[in-house]
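Q: What follows are several structures.
Computed from the coordinates by the stated procedures, all read-outs in this text should not be read as laboratory data. Not measured: the values here are computed from a predicted model. Cβ atoms are built from the backbone, for glycine too; each structure is taken alone.
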Structure P
């Protein structure tokens, strides 16, 4: 990976209803900031923190690049997936040679699963109203 002029890379990640606008800053100190808060405070579980760091581990930039993300919509699980996809896309913009490694870890695929819509005559997407005999 030769020295490149551009040092800030931007990308968008989405999952469910969550959208994350991610900036990757090379030659950083390894800070990850989400909505102006440290990511350890924003995502409480270790699994969520690991999922956010996974693209950086694959790209061997953990502790070397800063990540700034603005994320909104959805819940925590959707936001974690959105941030992870955004970081992976930033890494791909930085070094296209990482595509195969990121693809192997399934980090470049946008998860298409969303909430199913409510149907008429039903209480929810599939739940029916309670049946009464009389």
Structure Q
């Protein structure tokens, strides 16, 4: 199995674990020094350094939506340099608002573990509005 195929499988497992709130499975695939970037101007935007900080961000997604937040994976694209792009659809409910926005995350992997993730939203304004 090629490195690209293995990396794509890591990302697929990551989406499944994220949506199941399975921190144990996520801990297996995220490096302890992993970083995360959420763009925008909302209170949830920012840079997060270290696995615990990244998981704290993930917890906000679930916690602030009463567990309704979902990232439904549509497709996975790989490259030879260890990057994987996960294309997905975000949905959720919060304070009477509905989230309905497409997103992709550019993941960097090293030795089969996620070392960084950068979110990119099709409609950043809608994302910001949902969290504000």
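Q: Just checking, which of P, Q has the largest value of relative contact order in percent (Cα under 8 Å, 6 or more apart)?
A: Once relative contact order in percent (Cα under 8 Å, 6 or more apart) is worked out for each structure, P has the highest.
Q: Could I ask something else about it? Given a value of 46 for percent of Cα pairs over 19 Å apart, point me to the structure among P, Q it was derived from.
A: Computed on structure Q.
Q: Let me ask you something else. Looking at structures P, Q, which one was distance in nm of label points 7 Å out along Cα→Cβ at positions 18 and 122 calculated from, given that it came out as 1.6?
A: Details: P: 2.5; Q: 1.6.
The correct label is Q.
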